[in-house]
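The structures considered in this document are given below.
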Structure 1
Amino acid sequence: MGIKSKIKNFVPERIISLYHLCLAAAASFFYGFPSKKMIVIGVTGTKGKTSAANFIWSVLNTAGYSTGMLGTANIRIGDIELPNKYHMTMPGRFILQGLLKKMASAGCKYCVVETTSEGIKQWRHYGIYYDMAVFTNLSPEHLQAHGGSFENYKIAKGKMFAALTAGEHKNINGKKIEKIIIANCDNLHAEYYLSFRADKKITYGINKGDFIAKDIHNTLEGLEFSVNNTNFKINILGDFNVYNALPAIVIGSALGISSDKIKEGLENLKIIPGRMERINEGRFLVFVDYAHEQEGMNAVLDTARELVKDHKVIVLLGAEGGGRDKAKRPILGEIAAKKSDFMVVSNVDPYEDNPREICEDIAKIAEKFDKIRNENLFVIEDRRQGIRKALSLAKENDIVLITGKGAEQSIIIGGKHYPWDDRVVVREELSRLRTPINE
């Protein structure tokens, strides 16, 4: 057990919370409240935050507005993109505020901030002055961090909307900045987030909303759809990414950006690191994706099956330790067993937990759904060896999904951080297999 875990066992939670709040306040003051100098767009939800944030960044940047972004996979300061090396969406308060300061100093007018429930619980959002709040969706995830309560999880995310409401209106370049809430109204919990006060509330969805996506068509080249009689295209695969692109369309429209510029902005985004990111170095399809919970796993496997139809779907998956939601492990095992032809269960981030136990929690359920060990189900703790196995199972035109970590830059085993990037390892293992795409 690490020092932090031991401290949590005997220090009252309210004292720990106060400590985090004080750190956030100190960091914001130290860097001169940088978020007050930009229009800040907060994005929260269970999944899709990184993709939504990148689409928003691309539309704003294409429209000529220098924009910063803080996200799980990447950090952007205008046109400069950096990998998020901190292994958390919202890094330490001084790091976070320091990055906001760099954005403001670089002349960014807008800043998009992925805001997580765990970050909110540790007051990392304190000292970030929001002007727009985007709700993507809500489903059970990270519940252990919120006492196992879905309601606590839901309310935690609501604190970003409360922060939007509580903050004063900014005046930037002589213009009063409106407070806007943007919500996916196809999600059952949208009403709660729309209940917070704002100058404007705008909804989107596939079934209903102010901005409704229709005529969705998924191909190997990308995704096409229409919104309010305007056609759009994105380069990121998966029908679910329509939901992730819609907030960018809403925000662009709310800011008076032309449809042509919004379309251009969406198409300019060629890759979202670790989000259905294609590795073009084999005779078969390989995608690296962050999917690590029920809805995400369903979505990537459904997309894979749609793309390859009669060919094989091979998935590598796992689950996190360190107090992350154990209840999702059997769920992931069942989904992968039903929707893939081959499964490889491997490490994601076991932290200080027993890696074998985590893998077995997934594999034992998969066996109940007709997967057979060492035939179409393989348990390989070492992630590199697991990736190697998954790739070795693929034949021409099959699809391999490497899930769970996306573009993360480290892996945590035994409480220690080790450098890691799924995309790099996949390329190395593909090279080892000697399967160049144009051979």
Structure 2
Amino acid sequence: MTEKDRFIIEGGHPLGGHLRVQGAKNSVLPIMAAAVMCRGESRIDNVPDLSDVRTAISILRHLGAKVRREGASLYVDASSLTAHDIPDGLMRRMRSSVFFLGAILAACGRCEMSYPGGCELGPRPIDLHIDALRELGISISEEGGRLTARVEHPRAGDVHLAFPSVGATENAMLAACAIPGTTRIRNAAREPEIRNLQEFLNAAGACILGAGSETIEIRGGRPLHPAHIRIMPDRIVAATWLCAAAAAGGDLFLDEAEEETVATVCRSLRRAGVRIDRERGGLRVRSTGRLRGGEVIRTQPYPGFPTDAQAILMATLAKSEGVSIFVENIFDSRFRHVSELVRMGANIRTEGRTAVVCGVPRLCGCEVCACDLRAGAALCVACLAAEGESTLFHVSHIDRGYENVIQLLNQAGASIRRVAGEEEGGKSGM
């Protein structure tokens, strides 16, 4: 797999059968970071095979942890850490590398790293992370694009987040585990992935209460031992396959999909005319591929509509009857997929944080380019629903968050193949 790989997708094939929802990327990465705080070998099950996971493994090994993978299980032994920094090259590969800040501070008392990379979604400063850690008495200096943090005068107490940031909440949780006393995170993010992190830390000997609510309490200073955890199903992947079946049509069962974590997406799809039923072990989605628009979707922190599903639902409703409106309240630059959908025949206008989608009866296959992870997933959904053949470039973005995409979709009835390298006249240099 290379950055110049592309997907060739023949649209118009309904989806059917079963798709298993993989383990959650946004859960496994902070839990992998937390494993450096546990002296001994921890086991993490249901780990998806993603490029971001492989980057996190490289970071763990750089820190001196021993890591091995056996199938879907990852074993992390952090008994003998030898480093407290993360090289710039690894930081640039993914934004989630910032989760290691709180974990390394808890394990080593100091940490050095550059600013993280990942998808370009407009300004996503880590100021909230830094402010939260400083409230815990951690000194952080910034120079030349690098952060140097030290636990010099730690203090437990209240941490007030100006916005319920998932990353800042998790970094504060990790760092607070090593600080004696009771820390309370106010206005905490409520995402289910944070509950999964709490489950792992408590299994390792921590005492954390309230994950999933607006206030999380950490009783810190307890030594942590190795722990065993199973990663929750990925709710954004579940939302993607729900939207794919809705757009392309068909009858598809999603193994391990949890409706409560994708409730807002299910609600929008049902209003569009899609049938979604909770059945034993997952969700069944049935669609004719003929959808109704008319939705007003506003992205919000959990349990509101997830920003990660905004582009994916927009691609689904691009081929519909009626007008749908999307208001993006989380990130500034999350409409970069719109121009590519328009190339396929979609009628979408944007102004500021609002996109107006006037549904069209058909999308046409063409060459399109993924600019980030969720835009790539959205374009994949659009290509599955389009008439004719599409070429989707920059699919390395999709590799960051989706496991075995081609195998899974083809098993469900799609027609998609991966081509390596460049073709003359293609868009892969964009």
Structure 3
Amino acid sequence: MADLVSHPDEVKLLSFRFGKGAASIEKYLELGGYASARKAIELGADGIVAEMKASNLRGRGGAGFPTGMKWSFVPKQSAKPKYVLVNGDESEPGTCKDRLIFEHDPHSVIEGVIIAGLAIGSRMGFIYLRGEYRYLLKIMERAIEEAYAKGFLGRNIFGSGLDFEVVSHTGAGAYEVGEESALMESLEGKRGIPRIRPPFPAVVGLYGGPTIINNAETIATVPHIFRIGGAEYAKLGTERNGGTRLFCLSGKLERPGVYELPMGYNLKKMIYEVGGGIPGGRKLKAVVPGGSSTPVLLPEEIDIGMDFDQVGKAGSMLGSGGVVVLDDTVCMVEFALRTMKFYRHESCGWCIPCREGTDWLEKTLTRFHAGGGQARDIDNIRYLAENMMGRTFCPLGDAAAMPTIAFVKKFRKEFEDHLNGAPCPYAHHREAALATV
């Protein structure tokens, strides 16, 4: 288990089974597994939703919507079947938390799906994994088979008289299907493009039935909430941001890795104490706080608590919890270009502002970084990005635009320096740093 890291400040709740062989159902049961599902059956739908609301759990996929409230939106009566859909299409650059859950604790996802199904009156759940996670699909499928063999899935689960089925599925490597409506389209065998809303999934979702869609970390957290109680879980975090979450620390750090920390944990402390600081005595240049789609923060902006509200007030987003640390060897124009290359490649092409905007931004940044930029390009880059905002059917356009706007706004001088570069005036920083390795 060489990939598992730890720090004294961690609160091992969601991750307490990691590295303990809990991918096996026998070990999972030994460590308290499926007790929460039994408790949820006794509580009933209203009791489950009340417990979830008390927990202040907010979606760990990026948007941060309160989970209990989301579940309460599903109508109690429906002429069509209801569904639970787990979004395990983990594709946000800088994010790798769901991989550990599927690898080390797959039964927590299954148990969370069961509880979510009980909450909304569903009899069917789908676990959708990222296309590149093929090896995790085998782990997930084996866990599902084990749960069926124990009578925890299928007909008369836990002897309750209730039925619940779970199916696993993988995509084909498209970042776009991480958007919930595109995910449903993909699962239905269609092209993975977003749907026009309304109607919203809670009313008309998968196969036309009411559907709740939650990130894998969100669903895996649910059994732990019922294990310790919603109110106790809420106390682990900050006001309106209950519990803990898995933060992915990467980039220029001594100890990169995935750490489970309380919501509201200080970002500066996370970088310099949990992550061990920046190697080689280099200076901090910028931090991406929540995956590549979130606006970058400057060194003077990182003394903040890592929850949805505090990061939002700082002008960025907590997103998927992917913290990327950049030191003074990083060229921000190149970083902006690499970010845009990803979004241009992953755009589904349905919306013109996203399809054309990401293409033009990539071309402009490529030329600019190569030394062929013009002074007007700097304002044009920001203008293009700003005109993508809020004009697409899904958030991918915004995800490409928001960090780009922040790059230009906060590192304009660096863009200006490139006008006289040949081609990149910051390349020597990286060369000098590599020479010391």
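Values in this text are rule-based calculations from the coordinates and carry no lab data. Just so you know, these numbers come straight off a predicted model, no measurement behind them. Cβ atoms are built from the backbone, for glycine too; each structure is taken alone.
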**Request:** Taking 3.9 as the value of distance in nm of label points 7 Å out along Cα→Cβ at positions 109 and 421 derived from one of the structures shown (1, 2, 3), identify that structure.
**Result:** 3
**Item:** Test item: distance in nm of label points 7 Å out along Cα→Cβ at positions 13 and 333 calculated as 3.5, pick one of 1, 2, 3
**Value:** 2
